[in-house]
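Some structures are shown below for you to check.
Taken together, the values in this text are just the output of simple stated rules run on the coordinates, not laboratory data. Remember, it's a predicted structure, so these values are computed and weren't measured experimentally. Cβ atoms are built from the backbone, for glycine too; each structure is taken alone.
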Structure 1
């Protein structure tokens, strides 16, 4: 079955160009031209990936992404005409998985789409493999931390903690390789599915957010440890 991609952009010519090229690569494509329609399509059709413009009528892409993240973990690639670091950080904060600045080449966009969908499949397969053969949802526990893989839920001191999809995937990857030092390049490629293209700050930002959620003292972490000059390791 073809994977479904929802394109959200109010520029008709770009909609058509994206749809044409994605269909050529075998994807099923749906299109929305404003924020409220994007939410309705996403909720009713459950796409495998969303291409989301920031500047939209009715509701901007940041707010669309923020609302979607309370309901689903679908990968989101944000598109913008502005090459602004603030936009990038805000996009990550509301739960976007990747970020592409216009104008972009169709080759780059298709490469990002393939990488994001591949990574989403890997995460699903890893969770299914861990759960196979068990009638119960698999739960990983570390003292005061409990992770329910089936529900993609984190509890700290028995309080439910909301994790963005990439935070959950990063935590799962760190735990899977606990006590190993992982470089930023390794983490970026394994969790985001990119071939390393130069911005490891994405990893640092997500590690900081995770520490704020799982560490008793984020400034003095006991779980996610910085290996100075090398990367990070998870103490299990």
Structure 2
């Protein structure tokens, strides 16, 4: 028997326009949940930097237009599947979620707010980072997490700016960076970027390293499922975060 159309759950995802990873990875994560589908709306994001033009990509007005289109599909949740508040400051995501819900009536979340919630639930006090970003972007991320009381004992970043280029980083390279960060002894490791192929290697890395590895795409799916009223523990093989409640 098929799914009763009335039982379907729709996860709305706001997606950087040059991203090619989060859509297939999100769809793969949801493969075992036949009543749940993800639906994507894009807005312009082509580079990650601290220049005025790059920061301007994340103006709420651009994102809200995309959110309003997702609302036409009667999605159960709208998630900003991106990591910009890592360098903009987490209050940017908090404000965005309020504005999305005010405009659409739909609950909202983001990759980074979900990550922060998971870190609190896990009781992490130190956090390692793996990202593709530039030096100054990485420094801003570390400073914002220090403001939350999370010390970074080790990090790796690639010094890249072009958002499309993040998708060309191999899984083996991401795994190697994660192992190097794990040697610093953090309580958890965050792979911060929704256009890098971290999620497919998380389960194997956690088994090898004995640490929670929290990928940005996975954090978004975890919180989106909760807001949509779906048990995230049904997602299997994508990391221990889906067992966290």
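Out of 1, 2, choose the structure whose coordinates give Rg and Dmax of the Cα atoms in Å equal to 18.1, 54 when calculated. This figure was derived from 1.
When mean count of other Cβ atoms within 10 Å over residues 12-19 is computed for each of 1, 2, which one produces 14.9? List each step's numbers first, then the result.
Details: 1: 14.9; 2: 23.1.
It was calculated from structure 1.
Could you tell me which structure in 1, 2 was used to calculate Kirkwood radius over Cα pairs in Å, for residues 4-107 alone as 13.4? Don't skip to the answer; put the middle values down first.
Working: 1: 13.4; 2: 14.4.
Checking each candidate, the match is 1.
Can you say which of 1, 2 returns 22 when relative contact order in percent (Cα under 8 Å, 6 or more apart) is computed?
That value comes from structure 2.
Taking volume of the Cα convex hull per residue in Å³, for residues 68-187 alone as the criterion, which structure among 1, 2 has the greatest value? Max of volume of the Cα convex hull per residue in Å³, for residues 68-187 alone: 1. Calculating distance in nm of label points 7 Å out along Cα→Cβ at positions 76 and 124 for structures 1, 2 picks out 2 as the one with the greatest value.
Starting from the value 2.9: which structure in 1, 2 was distance in nm of label points 7 Å out along Cα→Cβ at positions 60 and 212 calculated from? Only one of 1, 2 returns 2.9 for distance in nm of label points 7 Å out along Cα→Cβ at positions 60 and 212, namely 2. In this comparison of 1, 2, the computed figure 1.5 for distance in nm of label points 7 Å out along Cα→Cβ at positions 36 and 220 is attributed to 2.
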